[in-house]
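Below: a set of structures, written as structure tokens.
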Structure 1
Amino acid sequence: MKELQAALAEISAQVDEKMDELLPGNSTCGNKVISISSRETTTEKNEDDAFGEGKVIKAMRYSALSGGKRLRPYLTVQCAGLFGVSPDAAMVTAAAIELIHTYSLVHDDLPAMDDDDYRRGKPSCHKEFGEAAAILAGDALLTFAFEVLANRSVHPDASVRCELIRTIAKASGVRGMVGGQMMDLDAENKELDADEIIRLQRLKTGEMFAVSCEAGAILGKAPENLRNSLRRYAHDMGLAFQITDDLLDVEGTREQTGKEVGKDAAAGKATLVSVLGVERAREQSHILADQAKHYLRHFDKKAESLRVLADYVVNRRS
């Protein structure tokens, strides 16, 4: 497990460096913003004045570079490695996926959604910059991620980039993360059975985990059966991750998790923990982790890091 934590820390540092490099307002560029799609530069006002687009850029960088587990980038990099994808292409793709994940967190924290004042131990974006700036920063992070994915540095084959963009857009949209979040909001003070909760969580959390794995396979032009194996691994691992998150909301502290706890029960949200109880939910998370590892049998020892990750997500305390 220590090796995994070291690997996660390394990928986290690398993806932070890549996002810092890609995002507008990079301090190494002074008052220049370098377009990723050309070598031209355009002069911008100093973002320190936090006015207009400068304020949005500041909010984007505050949210994207505030730390986190970076599990999705880790999945992308590890899965890309299974197919011999260049590390730089994998890292650019991983950074784009993390930008999308960050946008979702910025919007989730808004008063109209989950109404969280803290994220990763810091004030949420809307608490730091205001609700309007947070909404726009989230919009900007999402759209910028697809600008990144369209660049040749991701893959020289335009058809591969198009497939990557299509797959990630679907996973992050109404048939994935957005649809799951709407279900989650609608589920407050409603009784859902276990199957309905699983569907909600597969959309809200599982689809982005799945596409993080599948992205590496797409970059490597992997056959469909191997893409599907990684998707199935990620879906079960993602559901196990969500159950653990729900357990932490019941059993954890703000110091451990970096955000408020006890909010699901207070909001009347149905979770597998509320339906199954703490012990049965914990048991189910471990069953899912074992199922996830089973889908990696085609990759032999090359996928050992992904097997270790499945165990990590159900034993973490933050």
Structure 2
Amino acid sequence: MRFEEIWGPATVVATRDLGPRIREILIRPDQFSPAAYPVGSHIKVGVSIDGRPDVRSYSLIGEASPDGYRIAVRLAEDSRGGSRYMWSLEQGARLSIAAPASLFAVDWQRRDFCLVAGGIGITPLVGAAQALKRREAHFTLHYAVRSRRDAAYLDELESLLGDRLAVYAGDEGQRIDLTETFSRLLPQAVALFCGPMRMLEAAQSAWAACGRPMADFCYETFGSSGQFAAEPFRVRVKDTGAELVVPRDRSMLDVLCEAGHDMISDCKRGECGVCAVDVVDLDGRIDHRDVFFSDAQKRENRKICPCVSRAEGVVTIDTLLRPDAQRH
């Protein structure tokens, strides 16, 4: 594990709708200490999907508060069930959650930052904006949304940031020009990004085109975002001959584990690469939804992260875990 996970019971204190498909949930652990947590932290939440236990990760909204942990959940059409479960929770519901952890590796000693959010990707950047303003850093938050009606925390951010906030509403014909935005930054600026996969790829390309070091581009993305809509597909396991159907609302990793195949994994967000397996044959195409492999590696289709990536057709994999080898 990359960090120790400490789990404990918690209660849903309150919920409120931030938009047509975005709901804020306030969660308070039984043993709660409102100590500061790293900027960009998330919590893992135990969920139940069709009666099966599972885990989902949600970014914490804002800096530490004595009220508890705030998260925001978008009710996703292509959800594997996590968002539907979270939306079913009412005040008083009991949960199991892990202590906050952060995957943002940011040099906070820098003085210049560029924050870019796409849709619900605003969630980890609210706290970043609060912290940067308090530290009197130089920064602007660029917030791309389908419409202002769908922009979570817009009023709060406008009040907090003033002209440091730039909003791009698609239904108003507005779109962020990432290359122009990055080209105007000072040489030592750091970018913090969170948004869907296609926007991430565009941001990475623009950052590189401006001649900026990728080490100064920090990001998170959505494990559910891909190049095409999730549909059922088949996965074959080399040597065993097993062929399994992966439903649209479940991951390949979950299906393989449930079928008794020994799999190793960690983040389940497509970020660490621990669960990656070899692709030995492909009849169709792969939708690489991870942020672990490079663009070149994804084009080669030699490996796949089964925790988030999907396929169309049939993909044959080799888990490299041999039952006979484990008996020795």
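Throughout, read-outs are computed from the coordinates displayed, never taken from laboratory work. Here the structure is a predicted model, which is why all the values come from computation and not from measurement. Cβ atoms are built from the backbone, for glycine too; each structure is taken alone.
Brief remarks follow.
- When distance in nm of label points 7 Å out along Cα→Cβ at positions 154 and 194 is computed for each of 1, 2, the largest belongs to: 1
- Computed 33, 59, 8 for P(r) over Cα pairs in 20 Å bins from 0, in percent - originating structure among 1, 2: 1
- Computed 3.7 for distance in nm of label points 7 Å out along Cα→Cβ at positions 26 and 250 - originating structure among 1, 2: 2
- Taking distance in nm of label points 7 Å out along Cα→Cβ at positions 82 and 178 as the criterion, the top-ranked structure out of 1, 2 is 1, with the highest value.
- Structures 1, 2 were compared on relative contact order in percent (Cα under 8 Å, 6 or more apart), and the highest value belongs to 1.
- Comparing distance in nm of label points 7 Å out along Cα→Cβ at positions 170 and 202 across structures 1, 2, the highest value is found for 1.
- Answer label among 1, 2 for the case where helix-only ellipticity at 222 nm (-39500 (n - 2.57) for each DSSP H run of 4 or more, over all residues; to 500), calculated from the coordinates, equals -20500: 1
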